[in-house]
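Values quoted throughout were computed directly from the atomic coordinates according to the rules given, and no laboratory measurement underlies them. If you're wondering where the values come from, they're calculated on a predicted model, not measured in any experiment. Cβ atoms are built from the backbone, for glycine too; each structure is taken alone.
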Structure I
Amino acid sequence: MLDLLIRNATLPDGRSEMSVAVQDGRIAEVTAGLDAPAAQTVDAQGLLLTPHFIDPHFHMDATLSYGLPRVNQSGTLLEGIALWGELKPLLKAEALIERALAYCDWAVAKGLLAIRSHVDTSDASLLAVDALLEVRRQVAPYLDLQLVAFPQDGVLRSPGGIDNLERALDKGVDVVGGIPHFERTMAEGAASVKLLCELAAARGKRVDMHCDESDDPLSRHIETLAFEAQRLGLQGRVTGSHCTSMHSMDNYYVSKLLPLIAESGVAVVSNPLINITLQGRHDSYPKRRGMTRVPELMAAGVNVAFGHDCVMDPWYGMGSGDMLEVAHMGLHVAQMTSQAGIRQCFDAVTVNAAKVFGLENYGLEAGCDASFVLLQARDPVEAIRLRATRLKVWRRGQLLAETPAATASLHLPGRAAQTGWMIPRGA
């Protein structure tokens with residue numbers, strides 16, 4: 001007998017009336033019309049069953065700290081960094097852990113079961129590192145939390161920067177991070193990329209750097225990151241996050257840069273909600289959008305994923321852990337409103353993000369982990385449009401979360417009362 005059988009599901013690739021059979025936490029079979037005895041059978045009623053959502057770029061050490069010790073009045077990146085500097089000396093491990101666990105609860109309810117979080121290593125106490133390592137331990141039964149050693153103040157710019165980062169890796173942090181555009185000079189930024197990539201290669205670690213989170217078209221550390229990835233044989237293990245300066249670069253330089261990134265196997269993570277909020281602040285009008293060149297990178301063969309980045313922290317007072325909200329903003333800012341473009345944005349918070357994360361056994365095929373979400377939508381386009389309700393969330397065959405279907409009751413003068421999911425299918 002199967003542990004779980006989901007029948008009559010639509011899959012993201014368009015297959016309909018599909019059955020997904022689960023045994024021992026893995027998908028045993030995916031086929032049309034399967035009817036077999038199971039301990040639990042779920043009729044998906046034609047709705048969308050998707051692999052769970054993944055956030056490849058987040059800052060869990062700061063999440064839900066909005067208003068501590070004060071509110072970011074300007075809403076700018078630089079005031080957010082300054083505010084984080086004010087908050088760090090006041091951080092208590094217990095409070096940080098409590099906020100992070102609360103956010104993980106939000107995430108699970110939204111079908112978000114894998115998060116890559118950068119954790120600040122600039123403080124020699126490594127309080128945030130120890131706290132998030134404890135969070136990772138506690139959430140392991142229901143969420144994959146991958147940690148990046150992130151020298152927020154610059155690994156060369158801050159005293160003890162490289163020592164702190166190495167100690168974080170020794171404690172069990174998974175990924176080497178960096179922030180080259182925040183070093184004192186362009187030369188030191190490039191030197192930090194080389195140093196950190198060599199460290200990652202020596203330790204067998206992945207790399208994920210905040211890269212060129214700037215409107216400055218001359219901030220070109222992604223070029224150095226791609227070069228070092230190739231030089232050190234790190235293809236497929238390196239990510240450049242943000243890369244917003246690319247939005248301000250001239251087209252000739254970008255025509256050289258895109259093939260370099262593709263050849264190097266470097267992935268790019270864009271953070272639409274935050275990039276559109278924090279960039280372009282020095283512009284009056286015309287005002288730059290500030291997000292990297294997502295469709296152009298994808299067309300060049302680069303793996304591009306979307307991250308949430310921030311939720312209710314010194315940089316961003318909004319957010320709810322909803323990766324469909326991230327995809328929704330991404331398709332608007334990148335003008336990816338074709339049917340193919342919208343589906344690419346869905347991929348950016350699922351399959352593309354899984355590649356960045358290095359997540360194994362991900363997907364809806366036999367042998368994959370039975371970790372998926374049933375959405376109140378008929379296809380990925382409708383899922384993003386509606387930011388669809390997560391009806392059920394499973395991880396390795398275990399039901400983790402349920403949300404009642406969104407319905408409305410109308411009592412309109414001159415018309416019979418109506419109750420139900422009254423969302424038009426469209427053309």
Structure II
Amino acid sequence: MLPMAASRVRRILAVSLLVATACASAEDRFNEGTRLQFQGRYVEAVYRYAEAVEKDPELVVARDRLLAAGDTAVLVAMEEADELVGRGDPVQAAGRYQQIDAMVARIREVGLRPLLPEAYAATRREAFDDAIDWQMTEADAAARDGRWEDAVRYYRGARDGYLPSRDQVEASYDGETALLLTWAEVELADGHPRSAHELAQRALNVRGSSARETVLTVRDIQDRALADGTVVIAVVPVTAEPGVREWLGGEFEIQLDNDLALDYWTRPPLFVQVADPIVLRRELRGLLRGRAAQSPLVVGRALDLIGADVGVVVRLTGIEVSERDVERDRHEAVVRRNARRGTGDAVTDTVVYETVRGTMSYFVEAEIVLVDPDGREVNRLTASARESGPFERGEFQGDPRILPNEGDHARFFDPAVLSGQMTQIEGAVMTGLAAAIASGTYDQIVAAIR
């Protein structure tokens with residue numbers, strides 16, 4: 001019985017300690033609130049008293065102080081708001097009422113109902129309306145001065161945080177939409193079609209559902225922006241450095257070129273158009289007439305013939321193949337060799353071979369050169385991809401066909417298995433490289449369009 005009694009005492013002491021800690025914590029908050037209240041920081045005091053009540057609802061003195069400090073905070077804030085209005089600062093005046101609203105909400109969270117002055121709702125509404133009017137006036141002034149982002153901020157400020165009416169919200173929406181459309185027209189006139197397109201889209205997104213007139217205006221601006229700013233690119237066939245071709249084989253660059261032509265080059269971003277590759281290749285063949293490689297000058301002449309703005313020349317320039325996490329297992333096998341000349345006896349021998357497992361990584365890099373119709377290089381960038389996959393192979397100083405098929409080790413020497421492993425990795429790296437080439441090229445082209 002003694003151990004059980006001791007355990008019961010420990011539980012009682014633990015509970016008592018928790019209660020004492022909670023009460024001490026509530027008392028600490030109450031003391032902080034008292035200090036803040038004596039310093040005239042009534043709103044901060046309310047929050048401390050609210051924490052005290054939350055921790056100990058039976059702390060009556062904290063509840064009384066909470067309501068008293070809240071009453072004083074409301075009156076002080078209303079007086080400060082009047083002074084701010086008199087100094088011509090309606091936004092700060094409205095901020096005082098926002099502060100009081102947040103404080104009142106906190107008091108209600110702990111179950112108390114503060115009594116607000118009879119004129120509170122009306123004076124707050126007046127302060128909020130003054131702040132909205134000020135924001136709208138400032139927005140209009142900023143728009144006239146060409147301070148576009150300032151104007152956007154003011155229009156949004158007019159409908160945020162001041163409990164605006166539906167008409168006030170609609171007026172701020174109308175102002176921001178008109179501003180963005182005007183700004184878009186200015187950008188278009190200044191030769192910045194991509195910026196104009198983006199601004200028109202922002203105007204369309206101001207409301208969840210725009211009026212038909214706005215939709216038509218946005219469409220018109222964006223159509224003109226695309227007509228002015230779209231760059232036509234022509235992509236010549238992919239080629240490779242001899243060393244890369246020797247490792248990967250000529251099929252790799254052909255398949256990469258096909259993947260780009262049938263997929264990635266068919267999905268250009270806004271402001272980029274890809275010329276018909278068949279027409280381009282026909283013109284290139286006519287210009288080259290069996291000569292060696294396509295030079296920037298020849299590519300530029302082809303661009304001029306098909307009406308393209310930029311030529312894209314892609315060349316595979318480097319490959320690195322590495323192995324990691326390699327595990328080697330050594331095996332011995334008894335093999336039969338040819339019988340000795342003149343005897344019928346077969347010769348047996350013990351040989352050593354290894355099975356190797358690990359991860360093989362391919363890193364392939366391509367160089368992309370952008371050429372203008374005059375044959376001049378206008379930009380140069382690189383794209384690369386790295387892919388890895390498992391591999392296994394056998395190593396034997398001799399003809400592996402003489403080895404016995406123990407533990408299915410024959411697959412380590414099967415050329416089809418080895419080729420399949422490499423093909424899988426090469427396929428993955430080709431997909432990654434095609435995506436990198438297309439995205440890198442598109443990014444460079446679009447970045448040059450303002």
(request) Using relative contact order in percent (Cα under 8 Å, 6 or more apart) as the calculated read-out, with 18 as its value, let me know the right label among I, II. (result) I
(message) So if we calculate FRET efficiency 1/(1 + (r/R0)^6) of positions 57 and 193 (r between Cβ atoms, R0 = 41 Å, to 0.05) for every structure here (I, II), which label has the highest result?
(response) I
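Quick check: 2.6 is what I get for distance in nm of label points 7 Å out along Cα→Cβ at positions 113 and 297, calculated from one of I, II. Which structure matches? Please report the intermediate quantities before stating the final value.
Values: I: 2.6; II: 9.2.
Value 2.6 for distance in nm of label points 7 Å out along Cα→Cβ at positions 113 and 297 corresponds to I out of I, II.
Here distance in nm of label points 7 Å out along Cα→Cβ at positions 145 and 177 was calculated and came to 1.4; which of the structures I, II was it taken from? Could you put the intermediate results ahead of the total?
On the way: I: 1.4; II: 2.7.
Derived from the structure labelled I.
State the single structure among I, II that was used to calculate helix-only ellipticity at 222 nm (-39500 (n - 2.57) for each DSSP H run of 4 or more, over all residues; to 500), giving -10000. Spell out each step's value before the answer.
Numbers: I: -10000; II: -20000.
Working through the options, I get structure I.
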(message) Of the structures labelled I, II, one was used to calculate distance in nm of label points 7 Å out along Cα→Cβ at positions 89 and 401, giving 9.5. Name it.
(response) II
(message) If Cα extents along the principal axes in Å, for residues 225-376 alone is calculated from each of I, II, which structure is the one that comes out at 51, 40, 33?
(response) I
(request) Using Kirkwood radius over Cα pairs in Å as the calculated read-out, with 22.3 as its value, let me know the right label among I, II. (result) I
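For structures I, II, calculate mean count of other Cβ atoms within 10 Å over residues 305-312 and state which one comes out highest. List each step's numbers first, then the result.
On the way: I: 27.4; II: 20.9.
That would be structure I.
Given that distance in nm of label points 7 Å out along Cα→Cβ at positions 265 and 353, derived from a single structure, equals 4.6, which label among I, II identifies that structure?
Numbers: I: 2.4; II: 4.6.
Traced to structure II.
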(request) For FRET efficiency 1/(1 + (r/R0)^6) of positions 129 and 273 (r between Cβ atoms, R0 = 35 Å, to 0.05), the calculated result is 0.85, so let me know which of I, II that is. (result) I
